[in-house]
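Please find the structures below.
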Structure 1
Amino acid sequence: MTTESECALTLQALPGIGAIALGKLQHQFGSFAKALEAPINSVAPAYRKSLRAFRAKPDVFKKLARETHDNCLRGDINIVLISCRDYPPLLREIDAAPALLFIKGDIQALNLPQIAIVGSRHHSRSGQQNAQAFARHLANSGFAITSGLALGIDGAAHQGALEGGKTVAVLGTGVDVVYPRRHQMLYDDIIARGGAIVSEFPPGTPARAGNFPQRNRIISGLSLGVLVVEAALKSGSLITARLAMEQGREVFALPGSIHNPSAKGCHQLIRQGAALVETADDIISELGGMLAYQAAGLKQQATDCTDTLDATSSRVLDALGFDPADLDTLMARTQIPPATLSAQLVQLELEGWVEQRAGLYNRLQ
C-alpha cells in the first residue's frame, strides 16, 4: 500500500510541482494520495501537464520518490508531512504552509518556542555582537533561535544560541546542502548540540536565488516573533519581517546609528509599528500574548496533557512547590543544567502549569 509520504515525494518529483504547488494540491484534495488520483480537469491548469506526465509514466516518478526516501534514510533526514503530529503547530497556521518538511537533527527542537533573529549579511561589528548577545540570552531563557544560516547576522545568531541552548536553521537548499560552504562547522554544531536543520526542498536541491525569499515565510512562521538586527531598506530581512506581520507574529527591531545604512531598515520597521527593543528581556516581556496563543494550541492538540507529565517536568514542579522561586534557586534544587531547565520552564508555562513574573516562577496547578 502506498503511504502518504511516498505520494508526497512522488508529487514533488513531477515536473512543474515545486514546494508551493505541492502545498496547494494537498490543501485542495486533503491528501497527497487523492491529489495523485484526481481527475486531470479537477486541478489548476498549471498542474495538469504534471499529472499527465505521471499518468503516462507512473513507475518513473515512483522510482524517483523511492530514491529520495532512501536518501533520507541514509542521511538521517526525517520527512514530516503537514498532517503529522510532529509538524510544528504554529507553522501549520500560516498561509501557504509547507506541506512537507525535511528535517535533519532533533525534531523536538521545533517544539520549543522559537524566536527568529535575522539581519544583514554586511553587518557592523556591533550588529554581530548584538545578534550573538540577544541570541545567547534568549536561548538561555529556553527559546530556540531560528534563522537562515546565511552569512552575517544569521550566522551570529546561530553562534550565540549555541552558547546557551538550541537553534533551528531554515535553508533555501536541501537539508544536506550546506550554503554557504564556510558554515559547514556551524551546520555540524547545530545538529550535534540538539538543534535542527529544516527545508521544504528535497535533499540535493542546490542554492537558487528564488528559494531564499520563499523560505523566509518558514522562518517567521515557526517563530513567536522576529527580531531584525541591522537591515538595509531593500533586504530579505525586511521580507521576513513583513511576512511575520502578515502571519500575526510580533516584530522587534534594534535601533542603530543614523549614519549606518544597515540600520535604516530597522528604523523603517519601527516607524511601521515594530517594537523597539534594547535588551533581550524587552522581547521576553512582549511575548506574553503569543505564548498564550501557542499554549492554547498545544492544549488543544495534546491528549491528556494535564494528567501526564514526564519525569523532568514532575521534578521541576516538585522543586518549585507553591512558593515563588527564581531560576538560580530551581537550578540548585533540581541540579538540572540551566539551558535544559529554562526550556522545561518555558514548556510548563506554555502548558499552563507555571507562570513567570518579574523573574520568579509561580506554580498554577
Structure 2
Amino acid sequence: MNEKTRRPALAKAGRSSPTLEDLATAAGVSRSTASRAINGGLKVSPEAQAAVDAAIVALGYTPNRAARSLVTRRTASVALVIPEPDARVMMDPYFAAVITGVNEALRETDMQLVLLMSRTGDDSARTIRYLRGGHVDGAIVVSHHRADAWVESLGDTGLPTVFIGRPWDTGSGIPFVDLDNFEGGRLAAQHLARLGRTKLGTVAGPGDMTAAVDRLEGWLQGLREAGLQPGPVVHGDFTTPGGADAARNLFAQAPELDGVFAASDLMALGVVDAVRGAGRRVPDDVAVVGFDNHAILAPGGIGLTTVTHPVADMAEAAGQLLLRAIEDPGQGMDPLIYPPELVVRGSTVG
C-alpha cells in the first residue's frame, strides 16, 4: 500500500492519529524495530532508522510518551527546586530570570519544567520523596540555605542534579554554576574607595547562603586592600523591606556613613529608602552600591550602581549541564564560574 492509499485507509478506520503499527508498516520494518528507532535508535540499522524517520514525517506520527517512558525510563521533565516561600519567588526578579534561563536550555528538547517551591511550614521530606520517586529525570537547585540539608542529599539519590550557586558541601561532587561573588563584593568596595568614601558599611545577605557569605568576604577584602577599616555589617534577607530595616540599623550604629554596599539590588532599594527617610541624599551624602544588575530604579528615579549577575545566562548553562548529566550520568563536570562586572549609575555618581 503506498502513502496515497494509506492515509484514506486510516481515515476510514476512524483513527485520529497513526499508531506504532501504522508507522512500522509504512517504514517496512517490524513493530519492535520501529519502537527502538523512535526511542533512541538502539540496535537499529541506519537504513531502518531512516525509513522510520521518513514515515514519522509522512504520517505525522506522535510518539506515545507514556509508553515511551516505560522503555527509556525517562519522564521528559526536570525539576527546578527553589527552597523559598511562594511570595518571595513571585516578587523577586532573580527567580524570573532563573526560570527564563532554564526554559531557554530546554527549548529545543521535549523536556518540561516542573517548579517545586517551599511554603512556610512545609515538610522537606515531601519534596525529596517526589524527587526520588521517578517523577523527573533531573533537578536544578537554586537559592538553598544551610538548613536545607536535604538538598545536599540529592547527590546520593542518583538523580542528576545541578546547583545554581555554590553548594555548602562542594565535596559532594554535584556540578554547579556560580558567579564569583567574592570578586563582586571586592569590586563594590574598590569603587566606593575610589570615590573617596571612607566611612563604609554593608547590608549583607543571609549568613546561611553561600552567595551572601562570599560577597561579604570579598567586600571586607576590598576594604583591607584600600586601607580602610571595616564598618558595621547588618544582615538582610535579599528583600526591599529587609534591606530598609537593615539600613536603619546600620545608620543607628554609624550615622556618619557615607557609603553602603547592599548585597542585592532589592536590598539596595531599601537602603535608598532609609537614607531618604533620614533626610539625607543619594549619592551626595551616601553612595549606594547594589548587586544583581536588575536595572531597576531607586526612589526618585535614581539608577543603581550595581554588580552584574547574569542570572538568565547562568540558569541556561545549568540547564545545559543537567541535560548532559541526564544523557551521560557518569561524566564529571567542573564548576562553571562567571566573572562579575561593576555598572556605575546615579546612586554613586551624581
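Distance in nm of label points 7 Å out along Cα→Cβ at positions 32 and 256 was computed and gave 8.6; which structure, 1, 2, did it come from?
2
Look at distance in nm of label points 7 Å out along Cα→Cβ at positions 208 and 280 for each of 1, 2: the largest one is in 1. Match the computed value 1.30 of Cα Rg over 2.2 N^0.38 Å to one of the structures 1, 2, and report its label. Considering all the candidates, the number was obtained from 2.
Can you tell which of 1, 2 yields 18.1, 58 when Rg and Dmax of the Cα atoms in Å, for residues 24-223 alone is derived from it? Answer by label: 1.
Every read-out reported here was derived from the displayed coordinates using simple, explicitly stated rules and does not represent laboratory data. Everything numeric here is computed off the predicted structure, so don't read it as measured data. Cβ atoms are built from the backbone, for glycine too; each structure is taken alone.
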